[in-house]
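Trainee: Input: structures, listed below.
Here, each number is a calculation from the coordinates, and none is a lab measurement. Because the structure is a prediction, the values reported are computed rather than measured. Cβ atoms are built from the backbone, for glycine too; each structure is taken alone.
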Structure I
Amino acid sequence: MHYEGNIIRPPSEAYSILLQASVGCSHHKCTFCGAYDRRRFKIKKDNIIMADIAYAAKHYRGQTRLFICDGDALIIPHKRLLNILKEIKKQLPWVKRVGVYANTKSINIKTSEQLEELREHGLKIAYMGLETGDDVTLKMVNKGTDSTGMVSMGKKIRNAGIKLSITVLLGLAGRKRSAIHAIETGRVLSAIDPEYVGALSLMLVPGTPLYEEYKAGRFTLIEPDEMLEELGIMIANTNLTRGLFHSNHASNYLPIKAKFPKDKDSTLELIRKAVAGKVRLRPEHLRAL
């Protein structure tokens with residue numbers, strides 16, 4: 001397989017075939033993100049992508065999931081992405097699910113009919129970084145969209161029959177807007193009603209603009225108990241029809257895995273116990289990005 005740089009994939013794709021069709025992130029302006037260093041976004045040449053699919057066909061017969069890397073593979077022009085999916089189906093017929101990262105821009109440039117066509121050819125799940133539903137914080141971290149755009153594009157890809165996994169980031173708003181961030185994020189999640197929500201806890205990365213804001217005293221990184229309180233407020237304000245809300249990423253202090261709506265109340269009780277010191281948290285030295 002031809003890999004360039006660090007390969008970024010969701011935790012749930014840990015055992016998937018990783019096909020790198022693009023390098024970096026098409027947005028690459030979020031102030032908190034250090035995932036892609038200074039790499040410029042590019043789409044890899046078709047012959048390299050097809051060679052990797054052929055390699056996977058020979059060496060990865062036991063894996064039924066495939067993830068197309070890197071940060072926003074949905075941005076690949078429709079015909080090229082469709083051809084990639086067709087080749088996956090042809091050479092790896094045992095693959096049951098293909099996933100990609102997506103953002104509001106890449107979802108917007110695809111028509112609803114194109115998204116449905118991608119789904120029909122194997123694209124079953126997309127991962128979108130909401131981070132926050134608070135418009136002030138979205139602007140502060142240079143996310144490139146607002147909550148209205150997040151809701152609209154989230155609904156669009158769901159309506160195409162593609163499952164949606166949304167990432168939110170605890171602590172992103174700092175201390176002053178912590179509660180607002182939690183409430184507004186719950187509002188947006190409820191409006192989109194995704195199949196999956198993954199909560200991560202902010203870890204400042206040296207060299208990123210947000211880290212420099214922190215070093216200059218212009219951003220406050222909240223404490224673990226404040227992260228938990230924020231998570232509790234967020235969950236209390238989130239209503240999913242049939243969604244899985246989890247915080248099992250290595251960055252989190254309290255791993256949770258809750259099926260909504262049935263586990264909502266018990267999860268809030270667990271968080272209350274954790275805030276009160278009755279539940280052991282993940283030690284700081286074990287946290288990771």
Structure II
Amino acid sequence: MHTAVLLVIFKRPDLTERLMEILGRVKPPRLYVAADGPRPGRGEEALCAAARECAAKAGWPCEVFTDYSAENLGAGHRVATAITWFFKTEEEGIIVEDDCIPDDTFFRYCEELLERYREDERVMVVSGYRGPAAPRPGAPSYSFSKYPVTWGWATWRRAWKHHDINLTKLPEWETYKRSARFRENCFNEQERRLWIRDAERALSELDAWDIQWLLICWMRGGLCIVPARSLIQNFGLRADGTHLTDDIFGIHKKPASPMRWPLTHPDAVAVDAAFDRETWFKMYRPPTFLQRVYTKIVRVSKRLLK
């Protein structure tokens with residue numbers, strides 16, 4: 001490898017240790033580790049310290065840089081400030097949070113596509129996660145999506161410079177959310193309302209950074225590369241998760257798959273509309289009434305069986 005990696009950790013030493021084992025096999029030359037601090041009154045100090053201890057065990061020759069927060073910044077601000085810190089030094093790089101466990105081939109895939117689209121400002125994200133959309137036989141190694149999924153991803157300083165966690169305070173956002181371009185980018189009025197609502201919640205109860213990133217990519221006309229098969233498995237959907245604590249419908253439980261070489265490239269840099277429609281229906285669309293009822297039954301049952 002010649003590309004730097006940013007690892008964002010918090011309080012899950014078991015997952016941090018798994019990631020360090022993978023990084024030890026691919027051997028990035030520069031490793032940046034950013035950690036959030038424990039939340040007051042939660043008794044997280046020992047877990048945070050253990051995760052940092054795991055991240056310190058780089059068993060291959062590399063430069064290691066750390067940005068450890070003494071206080072808890074929150075899931076949104078910690079990740080956003082970590083990426084900004086990373087790109088103060090690096091022009092491009094790979095970003096992995098502690099719950100996103102990649103296949104080893106994810107790193108080579110990111111490197112090749114970071115180089116291929118380095119000067120193409122239409123492309124803002126290289127994602128390693130495909131989501132619930134089904135693989136298609138005979139398809140290229142990757143396609144383009146309007147959805148910048150960031151469960152194991154890569155980008156460039158030229159793209160990240162546009163991020164602003166205070167999206168809802170930007171005059172540009174106020175104009176865009178009322179524009180015909182925003183309506184055209186959404187499948188329907190339900191999707192348009194969803195993203196406006198989530199943008200307004202992102203800095204309050206959600207403490208998010210990725211909703212803002214999605215909408216900023218849209219405002220810039222940016223595209224996301226998604227692999228033909230997911231190179232990432234998310235292990236964060238468990239009881240100690242910050243935002244998502246379970247995966248009742250199993251849409252994120254598929255194991256990571258290896259990428260095959262040589263990469264085959266799409267004919268054009270353009271949105272895969274069929275992929276995006278399937279992703280909307282399976283990943284982003286609000287649950288139906290029956291799905292909400294089923295979710296409630298499952299969660300109550302789990303509590304009663306404890």
Structure III
Amino acid sequence: MSGLCQGRVVVVTGAGRGIGRAHARAFAAEGASVVVNDVDGDAAAEVAEAVGEKAVANSSDVADWAGAKELIDTAIEHFGRLDVLVNNAGFLRDRMLVNLGEDEWDAVVRVHLKGHFAPLRHAADHWRAEAKAGRTPQARVINTSSGAGLLGSVGQGNYSAAKAGIAGLTVVAAAELARYGVTVNAIAPAARTRMTEGVFASMARPDEGFDAMAPENVSPLVVWLGSEESAHVTGRVFEVEGGKVSLAQAWRHGPAVDKGERWDPAELGPVVKELLERAPEPEPVYGAS
């Protein structure tokens with residue numbers, strides 16, 4: 001290993017299993033100290049023990065305001081600093097919209113969206129204080145969005161909305177926190193985890209010995225984004241699948257027609273038709289027929 005993150009202190013949420021566990025191990029392999037967070041305390045402890053003396057387990061609920069602060073405080077109190085926050089925790093409650101219950105909506109939005117905001121908010125408090133004290137950090141936040149958040153996914157209205165919110169939060173946080181030495185990026189990973197095992201069958205390539213859906217494929221980019229080398233990259237969303245890394249294109253201003261005064265509703269049919277003809281077709285929603 002290169003020691004790319006030697007001496008850095010990293011918090012990884014949802015690190016008891018799957019992609020989060022892979023992140024924790026990959027950061028430790030590159031020299032970082034890691035706070036392994038998972039609401040399943042036994043899973044967090046197991047990963048921390050496997051990582052070794054450079055890891056400590058934490059079972060805070062990241063979507064709870066006090067719990068998120070406790071998580072950030074754990075890194076600072078145990079290791080004396082915080083350099084990287086990887087927001088990864090989440091789960092699914094998939095339903096078609098006509099069957100989606102209020103509790104299923106609230107639970108997914110809470111864990112994914114608030115579960116990103118709350119740790120980010122407390123980490124940002126710490127980094128702002130450090131910057132104001134003349135100790136401007138080389139801090140990094142890596143959020144976890146999804147292809148569902150970028151393009152939508154049939155049967156996942158709650159998850160898609162939360163993950164789209166995370167992408168939006170990422171670009172706002174990148175703009176606001178740059179003055180404090182903090183970069184904020186997001187990934188949209190495709191990998192086989194407990195959340196996706198019903199969606200992704202194994203996509204291993206026996207002839208190459210490469211499992212394209214292994215969670216470990218996602219972590220190298222996250223580790224690089226968490227390193228000091230990535231200081232010039234912020235406000236970006238990367239899609240990661242197997243050996244492929246791509247840069248997602250955000251919403252952009254498209255074709256426009258400006259009348260210079262208020263439109264009459266009856267005039268707008270031909271205007272919208274022209275705009276649609278001038279614009280590229282949108283990417284299809286995942287699962288749409």
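Trainee: To test your reading of the models, identify which of I, II, III gives 15.4, 49 for Rg and Dmax of the Cα atoms in Å, for residues 12-147 alone when calculated.
Mentor: Values: I: 15.4, 49; II: 16.5, 53; III: 15.4, 53.
Computed on structure I.
Trainee: Between structures I, II, III, where is distance in nm of label points 7 Å out along Cα→Cβ at positions 36 and 260 highest? Numbers along the way, then the final one.
Mentor: Working: I: 2.8; II: 3.9; III: 6.7.
Top value of distance in nm of label points 7 Å out along Cα→Cβ at positions 36 and 260 goes to structure III.
Trainee: Starting from the value 21, 15, 7: which structure in I, II, III was semi-axes √(5λ) of the Cα gyration tensor in Å, for residues 44-83 alone calculated from? If you can, show how the numbers build up before the last one.
Mentor: Numbers: I: 20, 13, 9; II: 21, 15, 7; III: 19, 14, 6.
Of the options listed, only II reproduces it.
Trainee: Taking mean count of other Cβ atoms within 10 Å over residues 20-27 for each of I, II, III, which is largest?
Mentor: Values: I: 21.2; II: 15.8; III: 27.6.
When mean count of other Cβ atoms within 10 Å over residues 20-27 is calculated for I, II, III, structure III comes out on top.
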